[in-house]
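Quick note: the coordinates plus some simple rules give every number you see, no bench work behind them. For clarity, every value in this text was computed on a predicted model and none was experimentally measured. Cβ atoms are built from the backbone, for glycine too; each structure is taken alone.
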Structure P
Amino acid sequence: MSRVYPFDDAATARAAVGDDGTLTEWNEGASRLLGHPAAAVLGRPAAELLADAGPPARPVGTRWAGTVGLRHRDGRTVSVWLLAHRRPPDDEHPGDWLVVTPLAEDGPPPGGDPLAEAGLLQSPCAIAVYDDRLRLRRMNDAMAEVIGLPERRLRGLRLAEIGGRPQSEELEQDMLRVLTTGRPLDVQTSLRTGGDERAHAWLARMAPVRDPAGRVRGVCLAAHDITDSRRARQRLQLVNEASVRIGTTLDVTRTAQELADVCVPALADFVTIDLLDPQEYGGEPPARITAPVRLRRTAHRSVLPGVPEAVIDPGTAEEYPDFSPQADSLTAGRTIATSLATGDMDQWLTWHGERGERVRRFGIHSSMSVPIQARGLTLGVAVLTRHRRPDGFTPDDVLLAEEITARAAVCIDNARRYSRERETALALQRSLLPRSLPRTAALDASSRYLPAARAGVGGDWFDVIPLSGMRVAMVVGDVVGHGIQASATMGRLRTAVRTLADIDLAPDELLTHLDDLVVRLSEESGGDGSPGEEGSPGEVGATCLYAVYDPVSRCCTLARAGHPQPVVLRPGGTPQALDVPAGPPLGLGGLPFESTEVELPEGTVLALYTDGLVWSRERDPETSREMLHRSLGAYAGSLDETCDRVLHTLLPAGAAPDDVALLLARTRGLPAAQVATWDIPADPALVAPVRKQVVEQLDTWSLREASFTTELVVSELVTNAIRYGAHPIRLRLIHDEATLICEVSDTSPTAPHLRRAKTYDEGGRGLLLVAQLTQRWGSRHHPQGKTIWAELPLLEEEA
């Protein structure tokens, strides 16, 4: 069946002009206007029809309008208003200009013409006209439907009298403003009209009504129902707000509370967030949920203060049966909306009497259970209920709740994964740090480690390492980065430091070897392990401060690699930074390190720390260092209390933006009476008198029980030094409560090696004997040569 269009093609003169300026179309209306038949003008230049300059040769843009003079067939000039449109090329048109003009101008409809009133009465928009007294004169059927009353009943009433609500009075004041100023006005309001139970959002467009003389004679009010668009905008705003407010931290509980806060009151009156407890499933949520399901209340929120609707408090776990809204939603894997009127919750409320009582007391009538799912895992369920709002949950509410919950689920899963990784890294970090500091005769020490609050566990570490000759090494380091990788790197570096310290390297030499290790670690971590690929250095970096304190000489040798300077508090003095040469950070490779030696009187407090202690967004590092000095200046004899005071002063909230490692050490001095030294002549025959002097010294120290073993060790070490070493040779005995240390020094750089003698060998058994008789032995090098040392346990000898 063909459709009949009410268009009169001859009522418009229409032509088309191609890009080359020739006429490509010519309709009957154009022939009527200018008298030229189509056959006479098609294919000819359009400019031939112009009686004057006409339009520009190439109009700018896609539209041109203006009045031009055109040649009629009889030779006269016709003044015509033309409208030209640029038509883009398509299958039917290669691209041209469409030129049109109406052939007749219709005047206003005569009186009594139905078209004269159709704009008001038959408009789909609700329209009402008020006179200069703001009383209703006319309104169309659409407005009558909105108000719910016919025009004949309301004619002559004011808007405030028709609406009867405060919003109506406000609109009437706006109409008065339009009436007095003569300027149109748009107003948005929320108003319940007719028999509607819910208020609708309206856009009221007001314009003055003028007579032919231009005087304002009334106001025309057009009302547009924008409820749907406003709700869509509010939903979009709520989703946007959720993306901003949810997930501000990597804390599961905080994120769940943010989800509840966003949903109340915008979407529900009472919201509960219950999550699965990962500990019950081996650390990961189960792949499939079966009822009954055990959930832990993580957060809730209500429009009422104190959340009186809640039956359990956050942190409490509860088991939900298969007919509960929570279990139904989790097992089905989708949102389930229920209402009290349909009886869907009767079994659940009967089974749980306390919940039933709360539902009846607060008038809860609708519930919506939304599973919290992310990355294929079910993390928990959000239950939204209404009791103040009379309407139930709509399908749009379900979609909105699912959208918000899906965004929150990703944040909760991120927080869960972060928390798990942080706990793992923290456990690894603490397992790699010393559980307790060793008790030494050289110093007393106390330490603190504080992981970063947000950035995650880093690679800060500290250590106290006993060395030979009663000396002790102190080390504090900081690996660049956070997480398990940083903790693992820290463990490797700490192990390397202890190994290098065990061979008694000087601080600057130790840092050089440690720098080489970090360079190798950087190269290993730079590639993906594929053959032929070389890693890019610089991916692993660290700073370190290494110090060795000798209680006999009371000297401390320090070297640092890009690390903050230590602070020293001498007895009776004030805290000050030690001027230790600033070496490059570990991992750059090839750059030298320098050490410095300072004398520390007995009772000196030495503070070693990582930069996380003095770094802060609120203050500059210099201010933090001054606060550190003031805290150390209040030292009153307790290292533990001083550690706590330092952390409390510089980190009052107990949370650090970066890891913090702090090591405080109070030096001790070994009395001269506990050290005995002899210069040994280069004559093997004089070893016996030396042994005698050693025994006499042991008698002075009341250590006669250790004389036999000490004689054998001294005899062997001194004999080896005379035979294989270089002069001068020195013997030193150091006596501690539990240890006797025997040291033989000479100027030869050659160190002895332990080996096993064969059956008929005359030598080779001396050092093996020393190793069997002593607790431990070894050698260390220094600029003047080397020292062979051995430690004898006195408690075992006495036993």
Structure Q
Amino acid sequence: MLAPHIKKKVDELWNRFWAAGLTNPLVAVEQITYLLFLKRLEDIDLKRQQRGFLSIYAGYESCKWSYIRQEKTNPSHLIDVVFPWLRELDKHFTSASADGTELASLNNRMADAYFQLDPNKGKVLSDAIDAIDQLFARAGEGSAAQDIMGDTFEYLLSEVATAGKNGQFRTPRHLIRFMVELLDPEPGQRVIDPAAGTGGFLFSTQQHLMRKFSAQDNLVLEWDGTPHRTDGAAATPEQYTAIHNGANFVGLDNDRTMARIGWMNLVLHDVTDPHLLQGDSLSKREGKDQLKQLLESETYDFVLANPPFTGTVDSGDLEPDSLLFPRVGGGGKKKDESITNKSELLFLWLMLDLLRVGGRCAVIIPEGVMFGNTDAHVRLRRELLTEHVVEGVISLPGGVFQPYTGVKTSILIFRKETRRDDKQTFTGFAATRTEHVWFYEIEEDGYTRDARRNARPGQQNDLWDALEKFKAWCTRGREGALLNEKTLLQPSFWPERWRQALLRDTAEKLTPAGAAFTTLPDTNMWDGQVWGMHELFPELPANPKAAEEKIRASIASVLFEVTIQAFVPAAQKAWDATLSARLADKITDAELLEAWKKAARPVEAEFKRLAREKEVFFEKEDSPALPIWKDLLKTTLADVQSDIYVRGILRADKPPKVMTTHDIEQTLTEAAREVAKLDGFDVTLRSLEIDYATELKSAKHWVVPVRDWARNDEWQSEDGQLVGSHGGDGLVRSAYVKAMLADGLYDDKGTLKDGLLDPDCIEARAWNLSAGQYKPFDFTQLKSHKSIAELIGTLKITEQDIIQGLDKLLAMVEGRE
């Protein structure tokens, strides 16, 4: 989580590159990422040197970030010196010296890295380098700087995905986290994204594993599920190594620039040797050994992806493996061609091929895949349902990819059950592997549904409900699907104020030991990480509003005392100056107040000067505490100089005197430090568990049979012992199923025979997997004074009228009337 002032610096960094002419968002991101990577390289090299290896900067010291800073106004230094060195970086280390570091997977990635800033834009470069240094200045080194660097990169990508910056290549991170949680991988299991983009699915998988194996009393979740303080403390050494092993996180992207950005994203998130490479996952693999190795069949435990929508592939460049991509078949000229060139269908067949038997996939697909009626669409869905297990279909709101596309999408979750070498030609004589499909309809995902997609923290988010109900479905089947059918499950939400804890010297300046109010908490916490205000200052409540009220209450009385003390000399002066007039009763209230103002004016100016000096304790940017400090001072000064209060002092029989003695400057210092504890930024957190439930008017999920037999009360078994297709319990008889399958459900042309299957089952609807097709009609939602029985009766009468009308129309057409 980045503080607002850091986000502002990232925005400024982006805007500077944008204004300098780098208006292609992908290029701008790449250029900024190069600078982040160059800064990170020094840490990577330090690890290598600690293991006794020669520095990658040997003979090239001017390529270090520390030297680049000295040449920050000179883009030519980067263009002519640093980037030529970067393009040949692989030559400056051996595979042994790179082992265990991010450099192990560098693999000549930087061979075409060029710094594209105009050499005349020295001020832009200077500002960019300063901004990057400022981003990490307070974090120091180590994990804090690593976290900020990773978060900075993620925020930069999110900014590119805002309106006007053409960020359609970025899948919303809350959806990615949701999909990873649906699959719930374990350390060491291999994950691949064959259309990886910026590596969001791979990074989020690692993040999920770190969350899963972190100390739960230390873990914190934001409202959208973003985890913080993932320490991995519960993992064994082997598990921890597996969680950071880049060989378990494999990605491919056809765009070389995108692949490099994705790789650097994983590097900046502390994935060692990430396997994110440039390559076309659908293309021919002949002569591409690395691509062939990464796309080896049945070698992955999970596939997570959001492949390109509605794209087409050059059939001539498509991998010719007929077990991977089905052929048209038959006896025509095109029998050996791929059944489709639609990328969204081809990617699904690829994902099936990549999975081990038992492996699982969660993928975002356009709704058209669910109901398309081409041979390829139907064949794909049929294969998924008959030879594998479709675990669930989660329908997403139409606006989740706004403002770039309004295409309706769904998340498809399936498990591989049949080896590629055991694929069967569908005949309809065997039972389907998938017996029932679980559907869920997401209506709210935590963001507004307009093009702006503004966050709605703490409000309804169906993703949490869907996650819990999907788990119940997977573990308990149809029984689990009935649990909480009309209950919305949500976590609890609450606000906190966080701040990036300053380094020790700054922390002691803020709250020195022995201060009048509170002493410094455990200074090990002041390490550049982000902490809750109440954790750094245990005397404060966690709720920001409650903390502000407590500070205001405690400081207001102290400020009032010290302000009165500061103004006593002025009050004494005004009291003396008006004494004779008051004794003679020849002075008005207005004259009294004028005498006060004359005496108090220099005192007030000096007091305000002292108070302004204390603003050094507050954040320089976006400080929520500074306005409180100013308001407290303004209110106190107003109270001390109110007309009623001043008249009461000046008309008193005795001269004013100090009631409580303070060291005014010291007390103001301590008061300002206390108020400055309120600095930070507000966040909405959620509970680790789903622990809050509300009633729903209608169910958001439902289970639909794939093959459901229609009732046939006239059927009899050969021995005459059984009559009717279904028993007294309402379940279809196994003997009936066996008899029907023996004859086949389909005719010679592959058409489903009439009357055998319930028309509402999935197979009877051409294997349609669109959630809306099967949404149950909720009669309780009908608003009518009539009963349900009466409404059904009315519908039947209407139906009969329509049929009679059609019969009459047909007779007229045929000339019978």
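Out of P, Q, choose the structure whose coordinates give FRET efficiency 1/(1 + (r/R0)^6) of positions 303 and 703 (r between Cβ atoms, R0 = 25 Å, to 0.05) equal to 0.55 when calculated. This figure was derived from Q.
Once relative contact order in percent (Cα under 8 Å, 6 or more apart) is computed for every structure in P, Q, the highest value turns out to be that of Q. Work out the source of -13000 here, i.e. which of P, Q gives that when helix-only ellipticity at 222 nm (-39500 (n - 2.57) for each DSSP H run of 4 or more, over all residues; to 500) is computed. Traced to structure Q. For the set P, Q, ranking by Cα Rg over 2.2 N^0.38 Å, for residues 375-414 alone places Q highest. Quick check: -0.94, -1.11 is what I get for log10 I(q)/I(0) by the Debye sum over Cα atoms at q = 0.08, 0.10 Å⁻¹, calculated from one of P, Q. Which structure matches? This figure was derived from P.
Set P, Q, criterion percent of Cα pairs over 34 Å apart, for residues 471-694 alone: the highest-scoring structure is Q. When semi-axes √(5λ) of the Cα gyration tensor in Å, for residues 311-598 alone is computed for each of P, Q, which one produces 61, 23, 15? Only structure P yields this read-out.
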